[in-house]
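No value in this document is a laboratory result; all are computed from the given coordinates. Owing to the predicted nature of the structure, the values given are computational and were not obtained by experimental measurement. Cβ atoms are built from the backbone, for glycine too; each structure is taken alone.
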Structure P
Amino acid sequence: MGGFLRSMAELCGVVFLRFRPIPRLWCVWLVGVNATCLYFITHIEAQVVLAVSGIAVTGLTLIYQRIGFTRVLGSIHVLWVPMFAWMATRIDAIMSEPALANWLLLLFVTNMISLVVDTIDTVRFLRGERAPHYRW
């Protein structure tokens with residue numbers, strides 16, 4: 001367990017302390033928008049975002065432990081696709097709460113931009129760019 005927590009701390013350290021300024025700001029934004037689920041935690045949608053985020057952080061940490069900070073890390077964000085597909089089935093309930101709807105729209109746009117970057121990085125990894133590009 002200690003090794004897992006250390007790896008999680010290293011991963012956060014790389015993202016929040018070692019990234020260049022623009023990617024670092026993007027990651028702070030991404031985490032902040034996703035963490036806003038805590039404000040809406042009484043809604044099932046926010047609870048699902050929290051659960052998916054927890055699963056993603058666990059997956060990111062496990063990948064990081066095995067192969068370091070490589071371009072394939074972001075592939076775990078594919079979990080957002082079924083999450084948003086499920087939310088689309090709840091659009092009527094979501095739209096009845098404007099603050100929730102606005103946050104979920106911001107979350108969707110933010111996460112989809114990130115997913116595009118993650119997809120590009122994963123393709124680059126699959127094409128041979130496998131060396132870790134950040135180290136703690």
Structure Q
Amino acid sequence: MLSINQLDSLAKAKVVEMILNKNTEEALQILSKFYKVDTPQIVVGTIKGKRKTVYAVYVQRESRIYCINSDIFYNPFIVLHEFYHHIRTKGGIHRGSEKHANMYAKSFIISYNKIIEQIIEQNQINNNINTN
């Protein structure tokens with residue numbers, strides 16, 4: 001299994017922020033460079049047999065992530081979940097379980113939330129200092 005702790009919290013938070021800010025392709029390029037794999041293509045579209053059952057799917061033979069709509073294209077959890085399948089297949093390892101893909105994506109979301117909490121706390125401290 002890939003270690004989900006290979007990237008530090010700040011790097012994970014930046015990736016989530018990029019996806020939320022509609023820079024999904026750039027976020028995938030950065031992650032791909034970090035893991036030393038080709039960047040998967042990500043598109044809005046569906047594949048036969050999956051149209052009503054999933055929000056997104058990674059197709060190994062195409063090295064492509066299909067998202068059912070643009071909302072999913074900018075959903076960090078789903079994009080990172082599918083990216084996990086990409087790095088597992090490109091690393092010559094079994095594509096990985098859904099549980100591991102979820103843990104991978106969740107680690108990014110947790111890092112993002114922690115960084116946001118730290119920023120809010122620091123802003124509150126700064127506001128208190130400035131008002132006293």
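Odds and ends about this structure:
- Top of P, Q by Rg/Rh (Cα atoms, Kirkwood Rh), largest first: Q
- Value -23000, calculated as helix-only ellipticity at 222 nm (-39500 (n - 2.57) for each DSSP H run of 4 or more, over all residues; to 500), assigned to which of P, Q: P
- Comparison across structures P, Q (criterion: distance in nm of label points 7 Å out along Cα→Cβ at positions 13 and 85) gives the highest value for P.
- If relative contact order in percent (Cα under 8 Å, 6 or more apart) is computed and equals 28, the structure in P, Q: Q
- Structure with the greatest value (metric Rg/Rh (Cα atoms, Kirkwood Rh), for residues 45-116 alone, set P, Q): P
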